[in-house]
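Chemist: What follows is a group of structures, each given as structure tokens.
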Structure P
Amino acid sequence: MRLSLGYKNYFVNTYSLLLVFFIVIDLNVFSQTGSIMNIQVYQRTDGSGNVDIFYDLVGPGSSYFISMEVSFNNGNTFTAVSPAFLTGNVGLVTSGNNMHILWNGKGSNNNIYNVQTKIKLIIGTCVQCDQPITVNHVAGNIDPVNKTVTYGTVTNIPGEPSKCWITSNLGADRQALAVDDATEASAGWHWQFNRRQGYKHDGIIRTPTTIWITAINENLDWHSANDPCFLELGNGWRIPSTSEWENVNMSGNWTDWNDPWNSGLKLHAAGYLDYSNGSPYYRGSYGYYWSSTQCNSGYGWALHFFSNASNVYDNGKAYGFSLRCLRDY
């Protein structure tokens, strides 16, 4: 079914779709004049719940940041649609015609379809690196708990100068206070290789308290659909590859834990969760940061440092390590 959209309601089966376009100004999106034109929407009739959105993106800027929100109460309140359920020309988009977004509506919203459903596309310019990013974490199959975190960002890191990095661990309340900071607030959350679910451990209780995976044996790198950096921070954000960790380690002449700590990344010894039972070990003594690259079916590469060394090593995929996110800049 095809719809040509203006600024009014259109009904597609059980949907009422309204696309609203405006400039957002907040901590991580900067305003610039741009327009979305020639919008058309198709709801697929194969029962998949997928919705195709086509549009043209015009404006003086070379690229813009496109995000999407949805309302199920006639536009009274909107919630952001996770990037995991959007593919195509969403996130950082270069100006041009015939843009396409595929929204997995059924997957993202648990079959909550009604005639009060509205879609909102938001247009803004690209996030500037060195500006903070505020994320509302919601407990579920990625975040272990609800909380709002503001992450600092930095670029021009030796070895990977064209990348933008966050300056604290994903899920951390704050940037670490010292290289040997042993607090949970600075450690942030931990992830097993190629798994979406993050784990918080306060030293007594691991959240969530689901059954811990004690062995992972699969011939896969970290898939983008499972990448918490992408799922939490948005399109373009990802876990560093092995080569990116090796580049910053070598170019920064990192020889012990003081070097990653004194870099712009402020990496610290956040410890890990053990593969056998998910218990925390060596907070304040060792740092382990996953890459997105596997070594083999049972092991993945990770940056590892302590008081006497810093290097990239292979580690069992069932360990829970920290994540530090980056994007091309």
Structure Q
Amino acid sequence: MEARDVIDIVQLLEHEGIDVWLDGGWAVDALLGRQTRPHADVDIVIQQKDVAKLRDLLKAKGYDDVKRDDTSSWNFVLGDSKGHEVDVHAIVFDESGNGIYGPAERNVMFPTDSLTGKGKVNGHAVRCISAEYMVKFISPWLYKKRDKDYKDVSSLCGRFGIDYPKENIEKLQIKEGNLDDVDELVSIANKADEVRLEPFAGVEPRGEEGFRKVLKFSEKDFWVRVAILNGKIVGFISGEPTINLNTKEKIEGVEHIKTLIVEPQLWGKKIGGSLVSDAIEVAKKKGRKQIELWTHETNSRAQRLYKGKGFKLTGEKKKAENTNEWIVHYSLNI
């Protein structure tokens, strides 16, 4: 179902005095302000008193009941000949403003605060389930390990600063990266670079092609470790032996961290620290005695991370090759 179709339905219902809230995948995308994936249908929440009017309005648009084993008076699906489907969730408000969903004995509801979400679909303002409650509503399904659920929860938690549902969510995993990951790594790196440089006028991001050049999977000693959260790559760290820039020969016993990138929405979640710790272990297994790196002088977040892992400034400083920024040097004896 396309964004335009969703807006057509929302505007049709609202024009006829029916309050409507988006639920499900379209609610997630409305909250994020962009469409993140295709959607087979649109989930909506309306009041039970408006069901008859909704049926009449959509029937005039060619919609009819889609047969399902679990159809009920409070949850049913209407579809048309074009394959559009509307999954309707009907509620009855109690005296506290909670939306009771189905018979009271089911003890299922849309709490008052869940109906306070606001978002945009195709540039149009819509009401939807709030971000906090979308995470709560999706979390019980994470055990099925569906990629869309993991990505929805990760995106909402990252965007709105919501704590990850620890009882349901998988732990961060770090594994060896490979050539198949390049497109995803480049996309994350480019996004992070653009966000980092927003406050600095006149400094151009490296760009996707620039990041492709530093991901040198074809070189024997180059390595990448990727961080995976709920089935999605959310960051990476890369390295190689340190090279003497004058002789172009490897410096014995020293490993160089080339790039550290984390999805901007997940900054502050200790993913970068986990990647650095993993990189230190990689260097140790390779028999290195020291690990070193360069980072931008303006990147205070990264410098706090490195110092927290025991790295120390060496006093060296130079201009970065790809931008006009100063970079500073850190090292750690391992």
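Since every read-out is calculated from the coordinates, none of them should be taken as a lab result. Every value quoted in this text rests on a predicted model; they were computed, and no experiment measured them.
Chemist: P, Q: which one has helix-only ellipticity at 222 nm (-39500 (n - 2.57) for each DSSP H run of 4 or more, over all residues; to 500), as calculated, at -2000?
Modeler: This value belongs to structure P.
Chemist: OK, next. Computing percent of Cα pairs over 34 Å apart gives 29 for which of P, Q?
Modeler: Computing percent of Cα pairs over 34 Å apart on every structure in P, Q gives 29 only for P.
Chemist: Next up: From which structure (P, Q) was relative contact order in percent (Cα under 8 Å, 6 or more apart) calculated, if the value obtained is 11?
Modeler: Among P, Q, the structure yielding 11 for relative contact order in percent (Cα under 8 Å, 6 or more apart) is Q.
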